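Asks: Take a look at these structures.
Read-outs throughout are calculated quantities, based only on the coordinates presented, and are distinct from any laboratory measurement. It should be emphasised that the depicted structure is a prediction, and the values quoted were computed from it without experimental measurement. Cβ atoms are built from the backbone, for glycine too; each structure is taken alone.
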Structure 1
């Protein structure tokens, strides 16, 4: 087992700030439900306090993490050193989903560079930080961000993104409702 901490130390926040990719894991309570693991890129994560991070979640073909968080709150964020000294850092916590139009969205969204296709912000209250060796993680060179998602979102436009989310992001692969789906169902336009 690696070293465990109750909160992020300054060196943890510094390590997180240098990473170009991170991974988010979540799962439903159902034993039949699927565990989800999503890679995240772009400059989309902010350390808010030693026990809180937030990331700007972009439109994708699924929306598993938000539904899992809505059901049980559990979420893990993992960072790996692909250059420099080996290191793996995991943030274990309870998440909340922040949707556009909310007061919390208005507070958090300005902390991020605007990225086309932003659909929600995931906030994680961290209760455990764990580091481990990462000796088996390979060295990999960062070349550049893929611009494909940004171009796709720009081509869709806001109306196209809303329609896409209504088609693809309302329920998980296990049929669980997502916060976007619930919000849409509760809107007067539904």
Structure 2
């Protein structure tokens, strides 16, 4: 299990679990959100563009995201595997990822689906906004991102289930217990 996607709505714990799984599996966690935030903080052209979308609770255009992920998957530290966090988010990105993986001669091993009730997500995101002061965690932006997830990203899980790749795990409880549940589910495949 070296090439994974981790999916779930904002606030489901994807970033936390991706980092823990990457360490446990000896692979690289790749978060599009972290890359965008680094570019925003660095004031790059991509960062300015990304910020204009994320501040409104919208997603960065596919072509920018697809190119960024393609470039990242070609870097040396990904040779032993990866966990993609926050990508793909829609059907067009799934197609782009399929092409990229085929070009690299690799395939996905599994897609981890973290499930969390909406009330818990809203509570977590409000707390994160308070603690981190993230500009993209306004109430309006949170609602918009959750709606986009439900409309565009959540349906991708059915596609990955058809491919026999989906592994669903409840994303509530102690962080270490969730990690262990994911690892057990992956081993059971």
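Asks: Comparing structures 1, 2 by distance in nm of label points 7 Å out along Cα→Cβ at positions 37 and 101, which one has the largest value? Intermediate values should be presented prior to the final figure.
Replies: Values: 1: 3.5; 2: 2.6.
Biggest value here belongs to 1.
Asks: Tell me which of 1, 2 gives 3.2 when you compute distance in nm of label points 7 Å out along Cα→Cβ at positions 21 and 125. Write down the numbers at each step before the final one.
Replies: Working: 1: 3.2; 2: 2.1.
Structure 1 accounts for this read-out.
Asks: When relative contact order in percent (Cα under 8 Å, 6 or more apart) is calculated for each of the structures 1, 2, which structure yields the highest value?
Replies: Working: 1: 26; 2: 33.
Once relative contact order in percent (Cα under 8 Å, 6 or more apart) is tallied for 1, 2, the winner is 2.
Asks: Right, next: Could you figure out which one of 1, 2 the value -17000 for helix-only ellipticity at 222 nm (-39500 (n - 2.57) for each DSSP H run of 4 or more, over all residues; to 500) was computed from?
Replies: Details: 1: -8500; 2: -17000.
So the calculation was done on 2.
Asks: By the measure distance in nm of label points 7 Å out along Cα→Cβ at positions 13 and 173, tell me the structure among 1, 2 with the highest figure.
Replies: On the way: 1: 3.6; 2: 0.8.
By distance in nm of label points 7 Å out along Cα→Cβ at positions 13 and 173, the leading structure of 1, 2 is 1.
Asks: Give the label, chosen from 1, 2, of the structure having the highest value of Kirkwood radius over Cα pairs in Å, for residues 45-148 alone. Please list the in-between numbers first.
Replies: Details: 1: 15.2; 2: 15.6.
With respect to Kirkwood radius over Cα pairs in Å, for residues 45-148 alone, the highest-scoring structure among 1, 2 is 2.
Asks: To continue, here is another question. Work out which structure the value 15.8, 44 belongs to, where Rg and Dmax of the Cα atoms in Å was derived from one of 1, 2.
Replies: It traces back to 2.
Asks: Given structures 1, 2, which gives the highest value for mean count of other Cβ atoms within 10 Å over residues 5-12? Don't skip to the answer; put the middle values down first.
Replies: On the way: 1: 14.0; 2: 24.4.
Between 1, 2, the highest calculated value is found for 2.
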